[in-house]
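No lab work stands behind these numbers, since they all come straight from the coordinates. It should be emphasised that the depicted structure is a prediction, and the values quoted were computed from it without experimental measurement. Cβ atoms are built from the backbone, for glycine too; each structure is taken alone.
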Structure P
Amino acid sequence: MKIACAGGALAREIERGGLTQLEFVDLCARECACDGIVLDARQFPRTDDDYLAQLKKMAVDWGLSIAGLWDAAFLRASSEAMLETLRLAVVLGAPLVAAPIASETESAWSGQLERLGIATSLAKQVNVTIALRNAPGTFAATTHDCKRVAKETDSAWLRFGPEPSSFDTASDAATLVADSVLLWSPIGESDDSIAKTVAAFSDFRGFVAVDDATGSASPRAIAAAVTRWRDGLEGARKELNRR
């Protein structure tokens with residue numbers, strides 16, 4: 001696994017002007033020692049090609065991969081808004097757009113399935129994968145729910161971007177490994193929880209994104225979370241070598 005930082009973890013700092021998106025990239029590389037970043041669709045001060053090129057070049061110069069683009073509203077948005085998010089991903093070279101599905105109180109399943117059909121059709125056109133993130137109270141709250149969404153959407157452009165620690169106890173996150181393209185980890189995740197995720201996703205070779213749902217993380221907290229993940233991955237490697 002490789003480790004990324006999600007822009008949403010520092011949402012409050014960026015929103016109040018204490019940190020720019022470009023400074024976020026610099027911070028992830030120098031202070032947090034991440035391998036990549038997940039950019040947040042809400043945090044772009046501009047979306048013209050010149051700015052996007054600058055952002056992409058800065059990530060390249062710092063050796064960071066743009067692991068994906070997070071858009072919390074993507075699967076509830078209009079077709080035009082979906083296309084704009086996908087355009088950002090294409091210009092930035094982001095291989096995926098990560099998004100949660102609607103909550104059960106926001107939309108009927110039939111309506112959400114229709115939006116999924118539109119989203120996957122548009123994603124196919126531009127060769128960008130959608131990474132579905134699970135969340136309590138949504139149509140993708142459990143691993144069973146996630147499989148249902150994937151089965152009924154029936155598209156190779158819809159994959160999973162799970163947050164394993166937020167599944168209920170009846171869920172088996174390991175059953176999603178083959179179709180997972182991104183993992184999420186809350187910033188305060190414990191060493192034991194990280195170890196369980198590493199064990200369940202031992203065959204996963206993508207990014208795990210350190211995130212904070214409140215958007216109020218500090219650079220120090222992000223760096224500490226990255227260190228816990230590196231220690232967890234190293235511990236798993238040593239254990240495997242002992243066998």
Structure Q
Amino acid sequence: MGRKRSHTSGSSQRPRLWGRHAVEAALANPKREIVRAWATREAAADLPKGLPVTLADVADLGRLVARDAPHQGLVIEVEPLPDVWLDELLTDAPERAVLLVLDQVTDPHNVGAIMRSAVAFGAIGIVTQDRHSPVEGGVLAKAASGALEMLPWARVVNLARALDDIAEAGFWRVGLDGDAETDIASALGPARVALVLGAEGTGLRPNTAEHCDALARLPMTGKIESLNVSNAAAVALYAAAAH
């Protein structure tokens with residue numbers, strides 16, 4: 001139900017992560033293998049003892065990361081996290097569960113922010129397409145503020161087939177659509193819910209919408225046409241958690 005991921009930031013297909021929250025979360029994750037670490041002398045004082053660290057100044061660290069990235073004096077190179085398979089995620093799901101499904105949301109800032117909200121509201125995981133989602137890297141990890149290390153992330157080849165599998169596991173699939181007649185509170189029914197969100201601008205693709213049990217809109221006043229996808233995800237997650 002998934003495939004191996006590709007990682008283009010860092011060296012030898014290894015991502016580089018930066019920023020205090022992202023680095024500290026990676027160091028605390030037993031599934032994460034740290035390959036190399038760089039830090040300013042001040043930031044290195046807070047790192048675990050025994051971790052090999054190359055001391056560097058701020059300018060040197062800036063050359064290791066994306067342009068103008070707020071590294072906060074910390075950069076690490078890591079091995080990618082182990083693959084998460086959708087069937088394992090569904091098999092381990094509790095009786096009450098919220099799962100997030102992203103339909104070609106490609107901006108790493110948005111996906112990272114969505115991960116952060118997902119962890120905050122207790123989602124069991126996130127599902128994306130393998131070829132139409134961002135790589136596991138520093139920009140996403142910084143936006144996720146540690147959530148990348150906490151939230152199971154299943155990548156699948158065929159999203160429609162994955163949604164069928166999700167339904168078979170007892171999840172009620174609710175697609176967010178600004179033109180839907182039903183609001184999110186009314187669309188939420190069974191204890192297991194999969195929230196399906198599309199990319200900004202294009203929204204859910206027709207084939208994805210057809211694989212949802214219900215389409216729902218957020219209860220907005222109409223003064224603002226739409227929300228950023230990460231903000232919409234946060235509102236929908238809150239609604240599902242409070243249901």
Comparison of P, Q - label where percent of Cα pairs over 18 Å apart, for residues 78-157 alone is highest: P
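Can you say which of P, Q returns 0.95 when FRET efficiency 1/(1 + (r/R0)^6) of positions 70 and 174 (r between Cβ atoms, R0 = 41 Å, to 0.05) is computed? Spell out each step's value before the answer.
Working: P: 0.95; Q: 0.70.
Going through each structure in turn, the value belongs to P.
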Structure with the greatest value (metric Kirkwood radius over Cα pairs in Å, for residues 54-93 alone, set P, Q): Q
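Quick one: helix-only ellipticity at 222 nm (-39500 (n - 2.57) for each DSSP H run of 4 or more, over all residues; to 500) came out at -8500 when computed from one of P, Q, so which one is it? Please list the in-between numbers first.
Values: P: -13500; Q: -8500.
Attributed to the structure labelled Q.
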Top of P, Q by FRET efficiency 1/(1 + (r/R0)^6) of positions 142 and 166 (r between Cβ atoms, R0 = 30 Å, to 0.05), largest first: P
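With FRET efficiency 1/(1 + (r/R0)^6) of positions 14 and 190 (r between Cβ atoms, R0 = 41 Å, to 0.05) computed per structure, which member of P, Q shows the largest figure?
Working: P: 0.95; Q: 0.50.
Max of FRET efficiency 1/(1 + (r/R0)^6) of positions 14 and 190 (r between Cβ atoms, R0 = 41 Å, to 0.05): P.
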Given -0.77, -1.41 for log10 I(q)/I(0) by the Debye sum over Cα atoms at q = 0.16, 0.23 Å⁻¹, for residues 118-205 alone, calculated: source structure among P, Q: Q
Source structure (of P, Q) for mean projected area of the Cα convex hull in nm², computed value 12.9: P
